[in-house]
1. A value of 4.0 was derived for distance in nm of label points 7 Å out along Cα→Cβ at positions 107 and 187; which structure in 1, 2, 3 was it taken from?
2. Can you spot which of 1, 2, 3 the value 48 was calculated from, given it is percent of Cα pairs over 31 Å apart?
3. To test your reading of the models, identify which of 1, 2, 3 gives -26000 for helix-only ellipticity at 222 nm (-39500 (n - 2.57) for each DSSP H run of 4 or more, over all residues; to 500) when calculated.
4. Can you spot which of 1, 2, 3 the value 14.9 was calculated from, given it is mean count of other Cβ atoms within 10 Å over residues 83-90?
5. Which one of 1, 2, 3 has distance in nm of label points 7 Å out along Cα→Cβ at positions 59 and 99, as calculated from the coordinates, equal to 2.2?
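Rule-based calculations on the coordinates, nothing more; no lab input. In this text the structure is predicted, and so the values were computed from the model without any measurement. Cβ atoms are built from the backbone, for glycine too; each structure is taken alone.
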Structure 1
Amino acid sequence: MKVWITFLFILLIGALIFWEFSKTYEAEKLLNEGTVYHESGDYRKAIDKYDKSIEFDPDIYLVYFNRGLAYYELKNFKQAVSDFKKAIEIDSTDYAAFFNRGLAYDSLKAFSSAVSDYSKVISLDQSYFSAYFNRGLDYIELVSYETALSDFNNAIQLYDQNPDAYYARGYIRYNLGSYREALSDFKKTIELDEFNSDAYLVCGYCYDELNDPEQSAFYLNEYLRIAGDSKNNAEEVRALIREIGYDPLY
């Protein structure tokens, strides 16, 4: 009798192990199928597969992470935040979920929450350029210019070939009244991206603040040459060129 009970117990344990294995196998199979749809850009079908995967195993990090990415692509940012939060609950050591939740918070204009997530990313990986860059942009939105300046300094130190980082730092310096330093950043932007019309425009503004009308007119005209009438402020810029004593060339 004792042997029979032991045998039944072993069978029960075996059945439970098999059931758990089957659930995990099915969950991962559905995750992989969802990933195929995801990579092809069919985010709704991907989400359907991820949903079904969760029914079999609600504790797979990658399912929530991928579903969060899919919802983000569909501009359902609140649901993306929810999924990234769940992914973080499962694994709080992977900075990717924090970074992508930060992106979703940015899309919801929840800049303070985004700052918190990018800060967590930096605590996990201090060499992540985009975390400093994005957090700097959020600090600009929060009108915390000095803190933003520090982030762009760090971003540029990590990677000094990104024109947007110089442009953003120049924007901060301009708003802080440091026109010569701003000018240096905007010129570096142009060096790295010669067709960035906005960089020419703000160079013109800097030279105007520095009382150098000749250089101001030159850069404002370069702005008009590159942007043409594609920008709504073209007539405004022409008026400024005339105001400082020069003729618009475009």
Structure 2
Amino acid sequence: MTDNTIEHWLKPPGILHLHDEEIHLWRGDLDQPPDSVSRFSKILSPKELAQAGRKRDILQRNRYICSRGMLRLILEPYLHIPAAEINMDYGPWGKPFLTGLQGGPAIHFNLAHTGPDILLAFSLYHPIGVDIEYAGRSTAFHRLSRRFFSERENAVLQPLTNGDLRHAFYIIWTGKEAYVKALGRGLTLVLDGFDVSGLIRSDQAWPPVYNDRTEPTGYYVHSFLMENHIRCALCISSGMPLLRYYATEFTI
């Protein structure tokens, strides 16, 4: 198993270029002051505003507005389209995708958040999924793994206890979520029907995802930590991409 903590997130360059076999990762803080939330809301689509309005909890509503606003502002320099004019739609399980592009770059993207921390991932040509979880909390790890994990994933976890168990559980859990999100299939995908235990068993930076017949699916997963116990996972249909890490500091 390889593991690393990403502590240094770069200020993005003045001109952004997303190349094939690259993934650009952006992190941000969703707990923004009210005036920033208001300005983010002005660049969202009517559909996104309606979705925000359905959230009764004001904290979750504001975080949703900021997440979609950040997504649009990051896409703007890649697409050379003003943030408010970018056309997006959502798949049946909520995965956003671009629409209405004619001859523009085929950018795939995904986002996830835990509390105020958001992670956004961008790739050319290759479907991508991302997940993040706060990995400092304890839960009934073995009970959950028996319900949702594959036979090989459970075999990896079975001898582990305490901190080692928690560490391995969140690596597998986020890897599985990232794969589900890369496919955009949500709950239609049976979670114990595929295997990401290579994240624990292997020293590969991007081990393959296997199906329930131990055959490669054509997708690869990668795991890393942000500070403060934030476990992150990426999944993409291309092995060994170059990762670039950027921090969002929007003045809007």
Structure 3
Amino acid sequence: MATSYPFRPIVTDGLIYYVDVANIKSYTYSTYIKDITNNVGDGNLINGATFSYYNSGNILLDGIDDAISLDNDASYFGALGTGTIDIWVKASNSQPNLTPIIFSVTDFNYPTNQQYVYLIYGRGASYIPTDCAFTFISKNSTSSLIFGLQKGTSSFYMDNLWHNVSYQSDVTGNKLYIDGKQETVVYGSGYGSSATHRFLNIAGADRCNIGRRELGVLSNVNLSGNVWYIKIYNRSLSSDEILQNYNAMKNRYLV
């Protein structure tokens, strides 16, 4: 039976993971969420992450320990060398953490090798470009890629409003789209360029979370806010496809 995707026309070519909390195929008021593509198992709402009825449905995270855990499928995501992450997020303007995490894939047992990839708000380390509102970080013991969006302040998008964020990396370069529009990215000093590409390819990945980072002896870092859906593709989407996805969903949030 073919998979049904409501609120179409979203892009389905290359779609390997799709969670939409407002879709009963993905969430039924329980403690887990299902991947509509059926490629991976269930994600677990942990530590009090709760369903919110606003805007047809989303998950509320407290910024302390709430998260959506996808640990059982971390190795699946960690094998992706090329792709696109597309997520809708609403970040609180009051964050317990300087660098709240939107999405992460990590190798928990090797924090000293810095084997992780995650999307963050804010600036918490010298290798992150100054005043980056969003940053993509992919690092391991041998190579690194760090790029983000400079907005004059790292809290630019911590505004209690919904934003659609899409990251992609492939041999043609690295791209970041906010609310359907491609933005110019900057790179961390010594951490890659437009000629560098890495996606979620993390050897030994065993942790994957929406709204949290887990990385061994380092402290967990969580997001205070709401997430609605996340889509992951095994290819880079075109700018027209990014805009198509954005337009297909934006009316739910009165953007």
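1. Details: 1: 4.0; 2: 3.2; 3: 2.3.
Traced to structure 1.
2. Numbers: 1: 48; 2: 24; 3: 14.
Answer by label: 1.
3. Working: 1: -26000; 2: -9500; 3: -1500.
Working through the options, I get structure 1.
4. On the way: 1: 20.1; 2: 14.9; 3: 24.0.
Comparing all candidates, it corresponds to 2.
5. On the way: 1: 2.8; 2: 3.3; 3: 2.2.
Matching structure: 3.
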